[in-house]
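Only the coordinates and a few stated rules stand behind these numbers; no lab work does. Owing to the predicted nature of the structure, the values given are computational and were not obtained by experimental measurement. Cβ atoms are built from the backbone, for glycine too; each structure is taken alone.
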Structure P
Amino acid sequence: MDWDKLKSFHAAAEAGSLTAAGERLGISQSAVSRQIAALEEQLDVSLFQRHARGLVLTDSGHTLHRSTIDMSAAAQGASAALRDQQDVPQGQLRVTAPVAFGSTWLVPRLGNFTRQHADMRIDLRLDDGESYDLLKLEAECAIRLWAADKADLIQRKLATVGTSLYASPAYLKAHGLPRTPQDLDNHRIISYGTTNSPITAMSFAERVGRDDTGPREAALTVNNVSAMLRAVEAGLGVADLPDYMVGTNSQLVKVLEDQSGPSFDLYFIYPSDLRRSKRISAFRDFLTTEVEAFRNSPLR
């Protein structure tokens, strides 16, 4: 069977739509459709049921998809192995990281990496969950705020990220400074609003001082930590934020300083199959150096 046709089928099966499959492959929707139609004609089976909501695999489609999952992983593994046979690290490295950490801390430092490794390209995929499967090489390495739970993954702890409660001077002028956790009952709370992410502990402002009762009702919930920071800066309320995001240049005020928020261990994680990857080693060494240089900052 033609690998290009199988790639189009696999992308459509994974994405659930021809448009999304085309975006993944960098080709047009009509090209994906033609490839799948040709594959169906070659196999003399129907692989998808077309619905207004997207594509649904038929029984034959499910059977073929189970095979293309292994084929896609093998192809990506072979591609990665070939890139790592070069004398110096080169080629693309797919990295996934939490949205706030990736955009606020990592991206401003990537210039240091590219200057050291001019032959490498970073494909950075920001996500607060585990959307990218490392064992399927959907990403080749991850920076995550939780430990790996699969035996085939290697992890290295980079740092511990602390969090604290913050508010803007304008908000505190209008609403007063909370002096006890119970005072937060009379304040506007900004909360991390996603229930299926390991960083839901960011909703500390809802819970502190409420051991015997339910959490406070948030005035604003938002599923992005960077947006939480912007909301606090805009004077919308009190929120638990990573200390490294606030930094020393912010005008935000740390409130209830004796009430530390949750902390997160930051890990660099990659598949054991890539343990000898020069690209992985280069990026790991870069991260370790940058974190060491940041040790005296609020990241610690």
Structure Q
Amino acid sequence: MASMRDIKRRKSSIQGTQQITKAMKLVSTVKLQRARANAERSKSYFDCMYNTVNSILSRVGHIEHKYLLPGKSPKKAVIVITSNRGLAGGYNSNVVKLITKNENWNQEDVVIYAIGNKGREALARSGYEIKEELPEVIEEPAYADAMQLSARLLAAFAADEIGEIYLAYTSFKNTVSHVPTLLKLLPVEMESTSEEQIHDGGAIMNFEPEDVEALDMIVPKYITSLIYGAMMEAVASENGARMQAMDNATSNAEEIISDLSLKYNRARQGSITQELTEIIAGAEALG
């Protein structure tokens, strides 16, 4: 059985840790409120752009465009959005698993564009090629950062350096629900408009200017909006996950402290009983 001194020392250590987890929970709560507000403001644009572009592409008919056709390269570029810090439960590892546990991919064909250090570190340890490191982007997500990354990826796609582009991030549903999501960005997948849809009002869309020029303008904005929206949702999810993790850690510390208090009292009671027994035995010996 541990001594009273050891129990007291460990209890003091756990109490110090509990104070830290409480403070981190409060910080994450404040950050979550701001991040959730930002994510909710951007979500309308995010969803509207996604639905609008898919609606447009479902009505373009049979059109050949570089953004709609599979690339010639077998390489898959994956934008991985994680955090720069840990202590967020399974937030980072769940996103990493979207790549490492994907049985349809060959590791040598995957190149990583890492937004956030934790995803980069985990995937680098697993042997994945890290094409770009962008840890600063996730600290203060900006539309300009998403636009620049989108431009580099589209240039690589057009040059046949990569054949597909994916986005791995955590979708923010609410404070306690965050869903790891893998989204294919390019080539944009579309459903052809059927004859029945045409008769129901789903007519083939005509473009002004020409369809190729229109798609050259629409798709980059589409990709940029998806990347930016994913970053905003990821930040909210990260703070929500960290708040939950710190709340659980605080509760666990409280349980450990209660258990140590019980052990300390038992050890103290045992020590007092032993002292009394020794005193009585000494008195009897003198008598």
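Suppose you compute helix-only ellipticity at 222 nm (-39500 (n - 2.57) for each DSSP H run of 4 or more, over all residues; to 500) for every structure in P, Q: which one lands on -21500? Among P, Q, the structure yielding -21500 for helix-only ellipticity at 222 nm (-39500 (n - 2.57) for each DSSP H run of 4 or more, over all residues; to 500) is Q.
Source structure of the calculated read-out (relative contact order in percent (Cα under 8 Å, 6 or more apart), 32) within P, Q: Q. Source structure of the calculated read-out (distance in nm of label points 7 Å out along Cα→Cβ at positions 36 and 260, 3.2) within P, Q: Q.
Determine which structure produced the value 5.0 for distance in nm of label points 7 Å out along Cα→Cβ at positions 124 and 268, calculated from the coordinates; the candidates are P, Q. The structure behind it is Q. For Rg and Dmax of the Cα atoms in Å, the calculated result is 28.4, 115, so let me know which of P, Q that is. Of the options listed, only Q reproduces it. Could you tell me which structure in P, Q was used to calculate mean projected area of the Cα convex hull in nm², for residues 212-251 alone as 3.7? Only one of P, Q returns 3.7 for mean projected area of the Cα convex hull in nm², for residues 212-251 alone, namely P.
For distance in nm of label points 7 Å out along Cα→Cβ at positions 12 and 108, which of P, Q scores largest? Going through P, Q one by one, distance in nm of label points 7 Å out along Cα→Cβ at positions 12 and 108 is largest in Q.
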